[in-house]
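The next part holds the structures, each set out as structure tokens.
Values in this text are rule-based calculations from the coordinates and carry no lab data. Computed from a predicted model, the values in this text were never measured in an experiment. Cβ atoms are built from the backbone, for glycine too; each structure is taken alone.
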Structure 1
Amino acid sequence: MSGIREYLNSTDITQGLIKALVFGLILSVVACFRGYNATGGARGVGIATTKSVVLSSVLILFSDYVMTTIMF
């Protein structure tokens, strides 16, 4: 516990919360967009889900790089 108090700053918590908010926003927007535009029944929903996961992962990695570069 003493190590946490010594090495953890309020900026670490703030940056973590900002990143979590952005990642959640990216995931929500991409999933809603892909899901809303899914066609072709159950097969189309499966394809939309796969595309949503892939696109969200790439966007999260990219945004994490950009935010880390900006915040530090």
Structure 2
Amino acid sequence: MQTVRLSSKNQIVLPREAREAMHLKSRAELLVVVKGGVTVIMPKPEKYSAALSGSAKGIYERDYIKKERRSW
């Protein structure tokens, strides 16, 4: 784990290890998500639909959608 310092202009430099792990290049756009006391920095996806695909997996029981459709 590495630490970074916030500059007087409120900027940080991501360590090389982090940039390489995220496959970032110069001028890459990043998303910053704050949840509670945790801040997550991640590359901005090219397609949000692909990035979100499967993110709700496991939230509903196995046959939930089938049951809902039958109730219509």
Structure 3
Amino acid sequence: MSIKQKQLMEYATQDLVAMVVEREGLSIQDAMGVVYHSRLHEKLHDVETGLYLEGSEYLYGLLNEERSVTACQ
């Protein structure tokens, strides 16, 4: 994994945390818990998925889908 790929993954993670804080009114710590404990975060840091190249809005949508499915189980 290149340094550039790692940076893009971290930027995407930071964007997701900021979006959760802004849109859901959670504290930064709670938002970090939501993002860092998601399956999306694991996939985001897997170079093979290429998710780190996607836009923040798309990733936020995937995070919400994951959370909806998890809530229904």
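If distance in nm of label points 7 Å out along Cα→Cβ at positions 2 and 34 is calculated from each of 1, 2, 3, which structure is the one that comes out at 4.9?
On the way: 1: 4.9; 2: 2.4; 3: 3.2.
Working through the options, I get structure 1.
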Identity of the structure behind -23500 (criterion: helix-only ellipticity at 222 nm (-39500 (n - 2.57) for each DSSP H run of 4 or more, over all residues; to 500), calculated), options 1, 2, 3
3
Structure responsible for 82, with volume of the Cα convex hull per residue in Å³ calculated and labels 1, 2, 3 on offer
3
